[in-house]
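**Student:** Presented below are the structures under discussion, each in the form of structure tokens.
A short reminder: the numbers here are calculations on the coordinates, not readings from a lab. The model shown is predicted, which means the values in this text are computed figures rather than measured ones. Cβ atoms are built from the backbone, for glycine too; each structure is taken alone.
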Structure P
Amino acid sequence: MHDYRTGTYSTFLVQCILANVTSHVSSELLSEAGYSDRFAAQRTFFSKAQLLYDMGTEKSQLHLLQGSLLLSALHFSFGLDKDYRFWLINAVRLATQMGLHRKQVAKQLDGPTAKLFRRIWWVLYNRDVLLVVSGVSNVRGLNDRHCDVAVLTDDDWEEEIDMDDARDLLPAITRLHKVYLVQNTKLALICRCCRRIQQACD
């Protein structure tokens, strides 16, 4: 929110966020914003994000990673060459390039950044496993042999700064939110082990 207020935000990342949240906003709000329907709004935001990516306007690897992870959550594509698989693989590529999967890299970061990287990594890991277990994808993008980052815990969230003036847009993160992601990560690790056993038996 600070970046948004100061005008230093990532346009690419904002378009990725808007493409995702369009499914959850009211029809009235979409109409006020000038969109005929939800599909048209989502297609517009997705297309803008893809165009910004293709033109190389975003220079921050972190923003590219965050945006790619968000676009991988859209299980459709408005372009034949970049569906959710492309964005997931791109997020995997960026995350491993940045060393989010290595504890040695985390040791060199300040506390808040290390926690942010750990949260992003485990969201990416969860999605990678879930898509394979659910049968949507055939092959995982992440290699577990190269991953030694610490498992996610409740402590991997920073204390929230005062954002009372934006609380209607960004509600406070509750302990339930944290527990959900932590437990989902544990479930992904269990599913990973089950898949290994299944592959060994095949």
Structure Q
Amino acid sequence: MPLVWISTRKDPIGNAIIGMAIGLMIMWMGIGAGIQRLLREKFRPIDTAIVRKFAIGAIILALIEEAITTMMTNLAEPLWNVSPNDAHITASTNYLEVILLHSVIVFVPMYITWGILLRKYKFHHLWVYVLFGITGTLAETLSFGPSNLINIGFWLNIYGLTVYLPSYLIRDEGRLDPPMWLYLVAILLPLFAAIPIAILVLLVRSILGI
């Protein structure tokens, strides 16, 4: 991606978007992932209800990730001298609008769905990472077009890192090994769970003229 960024120097908007994506990768996939990896044992003794623990943890991480993306969008003008309306990696420069009317609010039923699955089945935390990353890639593809499939590696890490630590914290005792067919279900079921909230969010945005 740095090479792509260099190659877009003559395209201010494209250069700004790639620059924002690189910033997100450094802060979320680099620093954020490193912090999760270093501190995961510190959180391991926490023992609460699986669904609640997983969902709340994932929501907190999603809020942090979206804070980074919103910050990068707001840096469009001071860093790249272009308007956030032209170059952005979030739907708005307003953080509350982003999380309440675009992204995190729609993720909530996805995380609850995974929490329910993890209450019974002991998916390895790396599988949770990959499967939810695929779900996120499909969500981006359905929302913004098939070109997002090319960036599956990017989306895999963006979405996967919101569930890595919460899934790692769940102990295996008393849970079953998931059957193979459940891996496919675990990719698709969160998408179906999000549909009612997504429709409600679209309705609210339409009413508010957003």
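**Student:** One of P, Q was used to compute distance in nm of label points 7 Å out along Cα→Cβ at positions 125 and 181, and the answer was 1.3. Which one was it?
**Tutor:** P
**Student:** Name the one structure among P, Q that helix-only ellipticity at 222 nm (-39500 (n - 2.57) for each DSSP H run of 4 or more, over all residues; to 500) of -22500 was derived from.
**Tutor:** Q
**Student:** Hey, FRET efficiency 1/(1 + (r/R0)^6) of positions 85 and 117 (r between Cβ atoms, R0 = 41 Å, to 0.05) derived from one of P, Q reads 0.95; which structure?
**Tutor:** The read-out comes from structure P.
**Student:** As an exercise: mean count of other Cβ atoms within 10 Å over residues 53-60, calculated from one structure in P, Q, equals 12.4. Which structure is it?
**Tutor:** Only one of P, Q returns 12.4 for mean count of other Cβ atoms within 10 Å over residues 53-60, namely P.
**Student:** If you don't mind, there's one more thing I want to ask. P, Q: which one has FRET efficiency 1/(1 + (r/R0)^6) of positions 37 and 101 (r between Cβ atoms, R0 = 35 Å, to 0.05), as calculated, at 0.65?
**Tutor:** Q
**Student:** For which of P, Q does relative contact order in percent (Cα under 8 Å, 6 or more apart), calculated from the coordinates, equal 26?
**Tutor:** Derived from Q, not from the others.
**Student:** For distance in nm of label points 7 Å out along Cα→Cβ at positions 61 and 157, the calculated result is 1.5, so let me know which of P, Q that is.
**Tutor:** Of the structures listed, the value fits Q.
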